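Enquirer: Structures for review follow.
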Structure 1
Amino acid sequence: MLIAIAGALIISTSGPLVRLSEVSPATSALFRCAYAVPPMIVLAWLERRRLGPLRGRPLMLAWAAGLLFALDLLFWHHAIDYVGAGLATVLGNLQVFIVAFAAWAVFRERPSNQLMIATPVVFAGVVLISGVFDADAYGADPMLGVLAGVATSVAYAAFLLLMKAGSQRSAGPLAHATAVATVAIAAMSPLFGGADFTPDWPAHGWLLLLALGPQVLGWSLITYTLPRQPAALTALLLLVQPLTTVVLAKVTLAENPSLLQLAGCLVIVAGVLYGSRRAQPARTDAEQDEQVPKTSTV
């Protein structure tokens, strides 16, 4: 669990780093993957020496995950442009619910009643962030930001599930997924505003930091934990990311969401926290009797 939390904290710097690079969404998505490929290949090679080559179904799943990761990054980097790094990261983590319900269908990990109750609450928070009822909503286009954020969540959830369904490895699948994502982003970039293949300094520095920090180190820690715990728990732990990003975005980028948008963030987080709890099994009469203190008869 601590490894997943550490990974989530590192990934939480992604949004601010994207904004600091001051490049187009497609450009930042492309280079965060491209700069990450060489160190990921080294980590995958070290893993291959211990465990052998990655073949068959796990390899196919890693490639499919790479395509979804490309869509995740393209949509999310656009959401950052529309509504800011903090709110975009909160919206991108609606995957908690998508993962939980998809894991029910794929892995037979049945979601709790609390999660089903919390679902409409969380989407009420999404409406607040969208700025529909808020003349002071932060962002260039909050509604488009919400749509891009929801699309991000769908792609992100599918990516997590495919990575979980693969092998018990971490470096190899992530290296393949990152390489595929790099090629896919370059190919799809014209549909997402186009990518500048030669960004100027200091953009290169921010993008390199984005690649080596969140992309390599952060995701290596996250993918290590994916096969080792329930999918819904991993998604819950990743909530550390949006909360930290909102704070970082305010401190480093002076992002100031409106009160209604901040209320939407709190509603989403509270709903996810409540919905991700597992109900405690009811005690039997015999178990309850065991909890009653025995009185002395002397």
Structure 2
Amino acid sequence: MVSTDTQTAPTRKVRPRGERSPLASAALHLTLLVATLAAVFPPLWLVVTSFKPKTDAFDTSLVKNFTLGNYGHVISDTQFLAWFGNSLVVVGVTTVIGVFISATTGYAVSRFRFPGLRPLMWLLLITQMFPVAVLIVPLYNLLASLGMLNQPVGLIITYLTVAVPFCAWMMKGYFDGIPAEIDEAGRVDGLSPFGTFWRLIMPLAKPGLAVTAFYTFITGWGEVAYASAFMTGEENLTLAGGLQTFVNQYTADWGSLTAAAVLIAAPAAVVFGLVQRHLVSGLTAGATKS
């Protein structure tokens, strides 16, 4: 009798679907850590530099001689408060009008079918394809012919042309996710189309409105090219344009520049904190349902 020895091959452990190996998990966490440091370091170093004396601006160490002189100089000895007021007016009006136009436009293209709907949607997309450098000259000539150069209303109209098309598309996607039966119930109760929109749909669209408001705010608050081209005179500049006064061809006041940058970023951070709980749902709705 001939006996045969059977050798059982070692069984390979099969990981459940979606489970990463320890090496892959370590590589992923290392990559995320490096990306986080790369994202956090520039604004952190900006804040650190703003508390340094001007002579230590390029010192790679942390703050050795803590000072608030840069902030005092920016607020007291420059037109920063005038820039802040100009930006507040321009951005505030742009945000209010932009949210209203984007919401009404998004609701109209979501709920109604009318001649020219498809060309209108294409027009909203095409306007996003032109870079700022291409639009500055025609917009400058247009505002000059209307007497709106060096006027806040000129910047407001310009920023609306940038923010409204994108926000209208996003709001259209969000309104698509709200059941049309709500509109029908409002009409049964005797509400007009605008009354249905204002009293029933708008309260349900808060996440989308928050994203629209935040995007419109950021569009005007941090924009530089249009503000520098259309506004002249230090007292008429916005915050983004005023930053350029700290750097010229011959000198650069890095201490004042970083201090002003921190003061400009603070309101944006506050606005983000107020709307951040709505941002994820609002952006997701606008991206997936349009």
Structure 3
Amino acid sequence: MAVVVRSEVILSVYIITFLIGLPANLLALYAFSVKIHSKPLPTDILLLNLTVSDLLFLIILPLKMHEAASSMKWTLPDFLCSITSFTFFSTIYTSSLLLMAVSVVRYIGVAFPIAYHQLQKPVYAIVISAVIWLISAAHCSITFITQHHPSLASNDASVCYENFTTKQLDILLPVRLEFFFVLCLIPLLICVYCYMRCILILYSRPRISRMQKQKAIGMASGTLAVFLICVLPYNVSHLVGYFQGESPRWRYYTLLLSTFNTCIDPIIFYFSSSTFHCNSEKSIFRKRIIAVSGVQKQATSSG
């Protein structure tokens, strides 16, 4: 009975996430594609990659729905289990790293507008995105190793990436602990620092409009919501599991929270729009240029 209730809850969460997340992210994909085609900005390129990551997650979600509808039994081919697990986890961490990158770019744009202007070439954002995809893929390749390495593979094909053996846990638990620090805690702390600094800088400038300040707060709140609601609980299960020496039974329910990532991300897309990006940062940039030009003119006249 407990398994039936668990599978029904999981299936309901997956369906709600799919119905909300898919149209929202398809709309975001179209919007960012248009923006990048007209004038590519670093934030737009990073958010486009974030949208692609969410869509990959949503594409494999029907396979997880099938698993939940089958009372959490994996009745599909084994290779689909590997692909589903890899995509499911790698997109979660790709999203968290991309959100961190967006926060750093916005902080540089507000705090160091001249340096930001010099580093505004799209190639930098493309390289950053590629590195993030590689980092996530490299980390989450543990799903393939755990399931297919000759010395680790389990004979239980009735479940997908569950019921780990002792040998599997000996490898998996330390890797998950590294996930917690490198792919969750560090990005979270960087986001908190960057957005708090952005808000303080914007509020210290009286010429920045109230709407721009509110958008900055909204973007910071949305990003932190993704980490605190969707990313942190699941990664805390890594920390607890490492010290307990087993995979916590409640881990799967925290993983369900991660699925809501695809529904919250479009909110962040709104607050990270190019209009706000250009208006706030370009105005600050112009002020800095005027100030620098004034100093140069004074130096020339005095010489």
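Enquirer: Using Rg and Dmax of the Cα atoms in Å as the calculated read-out, with 26.7, 109 as its value, let me know the right label among 1, 2, 3.
Expert: Label of the source structure: 2.
Enquirer: For the read-out distance in nm of label points 7 Å out along Cα→Cβ at positions 68 and 116, a value of 3.9 was computed from one structure; give its label from 1, 2, 3.
Expert: 3
Enquirer: A further question on this structure: Any idea which of 1, 2, 3 comes out highest on relative contact order in percent (Cα under 8 Å, 6 or more apart)?
Expert: Structure 1 comes out on top.
Coordinate-derived values only; no laboratory data. Quantities reported herein were computed from a predicted structural model and do not represent experimental measurements. Cβ atoms are built from the backbone, for glycine too; each structure is taken alone.
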